[in-house]
Structure P
Amino acid sequence: MTNDVLLDRLTICSKCESYHLKVCLLGHITQSWLGCPKKKFPPFGNNFGYAEAKKQVPIAKPKCCGVSLKQLSWPEVVSEFYRTMSEWIKAGTPIASKDEHTRRLNICRICEKYRHFQCELCACVMYVKAKLESAKCSAAKW
């Protein structure tokens, strides 16, 4: 599959009501050779058909410890970043040791709020945040 085809598919998918947070809620993998289950784009090649539409996954509200959380807006993301960086600068810009960084990342990787290197609670890139000695986990796990 060429990059042009993939980019065309992603553009089509991003406008679809069944596409949420870069995932097809019908279970279709955009990079697959199969066509869109809603037939918005064809299969790649003659030997493939359309993806079977699975029951659409409902969009759940984010939860932590049983409490519903609202999705962060960009101003809230920027505010969290500013708060974290301000605390780090006030602390003298300390960097976590390699062992501490690894420990923190291991905790993040098994957390239900960790998605694609990012925390759903604060929207931080955890590989970077875990390196900041003064940073604190938004879920209070480290």
Structure Q
Amino acid sequence: MSPQCGRVWRRMNSSNRSPSNFWAGILLVLDAVFWFVLPYQLIMTVPKFKRVFDDFGLKVPMLTEAVVSVSMWFVDYWWVIFLPFLIFLAIIVVIGFLCRNRSSKWFWLWWLFTIGPAIVLNLIVLYAVEGPYMELMEGLRK
């Protein structure tokens, strides 16, 4: 192998290399999906669980009450948050698109700071409604 090829090979395989456009695009889409799932859960899914909890007269934990309250606000005022949410998503995608050509450290840092809160918020919503629902199902099974 010539010295020129060796330098090119080392440069391509350096640990500071930014992700390829394909993988950066996949991660951007994944990030956007996680952020789109959150309002979907709050507007479409949580009210169905609330109706079940109300029908059975279930006393729910404080976390579930908070998530249901936020969800009801989203159901009533989705039009208030719609445009700012789209702007927020556009900013996330544009910053990620710009970071993909920088070092991998910056891209991964950006991705963790944007996907992390989305995952945590989705898990909180899921935990808040699934926990009481599973307890209700276990109680009905007995």
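Every number in this text was worked out from the coordinates using simple rules, so none of it is lab data. As the structure is a computational prediction, the values presented were derived from the model and not from experiment. Cβ atoms are built from the backbone, for glycine too; each structure is taken alone.
Worth a mention:
- Origin of the derived value 1.20 (Rg/Rh (Cα atoms, Kirkwood Rh); candidates P, Q): Q
- FRET efficiency 1/(1 + (r/R0)^6) of positions 75 and 115 (r between Cβ atoms, R0 = 25 Å, to 0.05) - highest-scoring structure of P, Q: P
- Mean count of other Cβ atoms within 10 Å over residues 91-98 - structure with the largest value, from P, Q: Q
- Top of P, Q by relative contact order in percent (Cα under 8 Å, 6 or more apart), largest first: Q
- Among P, Q, structure where helix-only ellipticity at 222 nm (-39500 (n - 2.57) for each DSSP H run of 4 or more, over all residues; to 500) as derived comes to -28000: Q
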